Structure I
Amino acid sequence: MTKAKTYNHGVPWEKEFNVTQAYSVNGTIYISGQFSHNMQGEFVGEGDIKVQTRQTFENLDRVLAGFGVTKSNIADLEIYLTRPQEDFEPFLSVYKEYVGDHRSAVTLIGVSGLAFPEQLVEIRAVAHTD
């Protein structure tokens, strides 16, 4: 059994809320819900699903890079949208741009709200290191 590893962006609220961005053990990376913030922890793209989605995927890429892997190692995505009917098409265009030819399992869930009132999207993932 290998030792568990974690990854953090280094934003203030990670310590405040006692969370890690990802936890990896035995070749599987469990990635916490990523959302639209910069590396100072400030929210990015209020009201704009495309900007929020791009930033969210950038943050997901940072987590993956922290384990030496890329989006091609993603096995499963859970996507949460607060306005699924309104934002599905613009979200999908950014999603397709991001994933390219890679195909993972995906679940998209409409929710009434997320952690921050301005947040339109959150993406949770499971990836592998091999």
Structure II
Amino acid sequence: MIPASRLALTSALLWFLAANLVGLLLGLGLLPHTWRPAHAHLQLLGFVSLMIYGVAYHALPRFRGVVFRRPGLALFQVLLANLGLLGMALAWGLGLGNPLWGVFATLSLLAGTLFALLMLEVLWG
């Protein structure tokens, strides 16, 4: 398993726990409603997307019978995805404003685009 897979799967599980904690605190009224979008993104970008990244980096090259050629770039992609998510969640939850949120959303967009390009290379390269 390449380091990007291991990091993506580990961080997916940690984001899952964090999202559940935020959801619980929201439900108990201990966090303001500004955390609702953060909770949703922790579940979707944090748990779901990172789980997909981790499984895909491991499985798709094996399905194709090829060696994954860019493990360093994949690791960078997973780090970028985590940074983007963390920034977006904190910007929403703490009310840090749309411009800062937009910077981190752009990082998440770049991470998703890089993932798609890496997987297209595996599928067609």
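All of the numbers you see were taken from the coordinates with simple rules; none came from a lab. Computed from a predicted structure; not experimentally measured. Cβ atoms are built from the backbone, for glycine too; each structure is taken alone.
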### Query
I, II: which one has FRET efficiency 1/(1 + (r/R0)^6) of positions 36 and 116 (r between Cβ atoms, R0 = 25 Å, to 0.05), as calculated, at 0.35?
II
### Query
Which structure, out of I, II, was volume of the Cα convex hull per residue in Å³ derived from, given a value of 104?
I
### Entry that produces 3.9 once distance in nm of label points 7 Å out along Cα→Cβ at positions 4 and 28 is calculated, selected from I, II
II
### Message
When helix-only ellipticity at 222 nm (-39500 (n - 2.57) for each DSSP H run of 4 or more, over all residues; to 500) is computed for each of I, II, which one produces -9500?
### Response
I
